[in-house]
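A.B. asks: Presented below are the structures under discussion, each in the form of structure tokens.
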Structure I
Amino acid sequence: MRITRKSIKKILVFFATYNEADNIENLLRCTFEHLPGQELLVVDDDSPDGTGEMLDKFAQTNKQVAVIHRPRKLGLGTAHKLAMQYAIKNQFDILITMDADFSHHPEYLPTLVDLMNDNDFVIGSRYVKGGGLSYGFFRRTLSITANILARYMLKIPLKECTTSYRGFQVSLLKKINLNLIRSEGYSFFIESIYIIHRLTDKITEFPIFFYDRQSGNSKISKIEIIKSVFCLGKLFYKRIFHDKWYLDVHKSSIHFIPCPNCNSPYQSIVAVETYGDSKDLIKVRSKEKLQCLQCGKMFI
């Protein structure tokens, strides 16, 4: 599908990487083939396989590629928050997020961009007619179950809720209280789509085929699966008993305060537990601080 004139806007395509040296350069080149003239952002979490160095070398000859290096694994969710803030700060019109292992093929980008003409949020779906995936039985069953539960427990009118092949109008991102999304791993995708659905009805999905990663190892762990289950339960509880929690604008503004450690303007409010003795009892209090989304340092 050709990208129409109406849809030619300032677009940012985002990838989060960790040990993707076997995939990333080919993926970036393929992305430019299907979406020429746009900009790419890659956030690398100090990959020990040389992904970061490969990205720097690629960016030297491709000025439309920006690379942000983080000192350690800080979580997939925080990388996506960083990308959202980056898109807002640099005045992009559309943010597209993708996996960095070729599971999400760039061939679908023109279709996604075209659908953004009439929608605030678009997601590539494995579960609508024409979509599919190459998982084995266990992962396929796990994925189908997770999406069915998310759809019915959270009343999200989509068959796909968990993949990261997504397009956002940046005008929508400005309305999202990113500080309320506390998930750092894969459950970030469930939590964010729940909030998006509460803020806009202009959402849609389109069929993609999800290719199991071509190189490297899968990064989703049993711990992440457990966290996703707890996240789903938490959101279900909030939908039933406190459905307006996402509209808390008390701390929703993004001020782009420079980090005193690395000077990055991208940050998020996090809750930190503090302990204080009171006679024989230990009291636990929750104190909020800013966490830099680039270096991970916390500051007030």
Structure II
Amino acid sequence: MLLLFLRWRTKQNLDYCFLMMYCQSKGTYYVQLEDDIVARPNFFTTMKNFAVQQPLEDWMILEFSQLGFIGKMFKSLDLSLIVEFMLMFYKDKPIDWLLDHIMWVKVCNPEKDAKHCDRQKANLRIRFKPSLFQHVGTHSSLAGKIQKLKDKDFGKQTLHKGHANPLAEVTTSLKTYQHFTLEKAYLGEDFFWAFTPVAGDFIRIRFFTPVRIERYFFRSGNIEHPGDKLYNTSVEVQPFDNIQAEKEALTDDKEKTKYRRTEDGFIRIGTFQNGIAEGEVDPSFGPLEAMRLSVLTDSPVWVILSEIFIKKTD
């Protein structure tokens, strides 16, 4: 039985290699799935948005399931390296084990400890939560082999929602709680969680290059902590050409003032209502240098920012 299993696993590894070689020139990304899984709604859009948010040079594997080789995404440019490595060791270990060895070879230093190695590998292997795929099959293609694997993260209530936002530097005056950073929230990897805001606190998004924004959506709180919302908080923008914005958008013939300008040159365009701020950005502002959320009064609760969506003008 052991010999039969080893032959089956060896053929499976070779099948993966041939499939990767065939697909290498077919697209930008390669995703490995199986035929005995179920998927969460909108999984394709979720995977695409998560992938385009990642700096191309940093990652090697994006994981959308914690099970084996299910829901793994690779850049097509990396497939040659993966196949070459697998063809050297396809008889020795399952493919998910071999993937771990590839990352060890790429980034781990034998002179440093295991924790350092794990940190380095974590930069190459990025996990999306909650899982998008669940294994439902029980009978393997190997006769007599029963597979009862289940992904415990599948079906969990999502605590954040990610989007492909414009490249930007994000900063805040709020004190971050544990590892729930603003950077992760902007990239769609997690939610931002901070201690109690006071008047004058801010969250600032400064775009690397000025960008025209069509609309915005910010959601505070989540299903586990629904009360950790932003209250009495404004949404502000900083146009790249402030003089032109002053002429075209701040005033017109019918209204004395369409928007209120802050002392430091931002223009107030919206506020949070019941934990959500959303709206369109006046096109007359032109390209924006930055956006900012400004807390106007002291808050009685901590704050969670669970969704950030800044849609560029097409």
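A.B. asks: Of the structures labelled I, II, one was used to calculate mean count of other Cβ atoms within 10 Å over residues 64-71, giving 17.8. Name it.
C.D. replies: Attributed to the structure labelled I.
A.B. asks: Where does the value -7500 come from, among I, II, when helix-only ellipticity at 222 nm (-39500 (n - 2.57) for each DSSP H run of 4 or more, over all residues; to 500) is the thing being computed?
C.D. replies: Source structure: II.
A.B. asks: Sticking with this one: For which of the structures I, II does the calculation of FRET efficiency 1/(1 + (r/R0)^6) of positions 104 and 136 (r between Cβ atoms, R0 = 25 Å, to 0.05) return 0.85?
C.D. replies: Computed on structure I.
A.B. asks: Of structures I, II, which gives 68, 44, 38 when Cα extents along the principal axes in Å is computed from the coordinates?
C.D. replies: I
A.B. asks: If we compute mean count of other Cβ atoms within 10 Å over residues 72-79 for structures I, II, which one ends up with the highest value?
C.D. replies: I
Here, each number is a calculation from the coordinates, and none is a lab measurement. Given the structure is predicted, the values throughout are model-derived calculations rather than measurements. Cβ atoms are built from the backbone, for glycine too; each structure is taken alone.
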